[in-house]
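What follows are several structures.
What follows is calculated from the coordinates using simple rules that are stated; it is not laboratory data. These figures come from a predicted structure and were not determined experimentally. Cβ atoms are built from the backbone, for glycine too; each structure is taken alone.
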Structure I
Amino acid sequence: MQIRIKLYASLSELLPQGVKAHEGFLLDIDDDLTPNQLIDQLHVPRPMAHLILRNGVYIKPEDRDRPLFEDEDVFAVWPPVAGG
């Protein structure tokens with residue numbers, strides 16, 4: 001199946017060259033891939049994968065170790081945010 005990957009803020013440095021974070025890129029994945037396995041495959045350190053969304057819906061940490069993806073999903077990841 002094929003899904004769209006979007007990495008935001010400091011994680012956008014991990015995107016392929018020339019890919020814009022808001023556009024993302026298409027990736028072919030296995031049907032049984034879990035969100036945590038995908039994070040690892042994208043070389044995103046797990047502590048930096050703070051906010052994880054599938055089609056705009058938050059994936060709770062306890063749900064990240066089971067297959068959730070369907071064809072044409074959008075998978076987005078944000079790092080922890082600090083400021084003040």
Structure II
Amino acid sequence: MSESSTYPLRLPRSVKAAVEKLAREEGISMNQFVATAVAEKLAVMNTAAFFAERRGRADLIAFRKVLRRPGGIPPREGDEA
């Protein structure tokens with residue numbers, strides 16, 4: 001990270017021990033592990049918000065019309081399931 005700040009973080013002992021163990025196994029610092037975990041959580045939450053916003057703009061009547069239109073090609077062998 002080129003620009004960072006510090007934040008005192010309090011973790012339950014069991015969580016801290018688990019983070020230390022996993023970080024050690026990954027060969028990274030505990031700080032890097034926590035920063036990556038927070039970044040992953042932010043990505044998940046932003047993705048969920050994006051799809052919720054998109055869902056709100058959906059035209060379900062038009063979507064169903066597209067799904068019911070004739071034509072196209074049948075599924076290939078093995079695509080049925």
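Brief remarks follow.
- Given -2000 for helix-only ellipticity at 222 nm (-39500 (n - 2.57) for each DSSP H run of 4 or more, over all residues; to 500), calculated: source structure among I, II: I
- A value of 59, 34, 28 for Cα extents along the principal axes in Å, calculated from one of I, II, originates in structure II.
- Computing distance in nm of label points 7 Å out along Cα→Cβ at positions 19 and 43 across structures I, II gives 1.2 for structure I.
- Label whose coordinates, when distance in nm of label points 7 Å out along Cα→Cβ at positions 35 and 67 is calculated, return 1.8 (choices I, II): I
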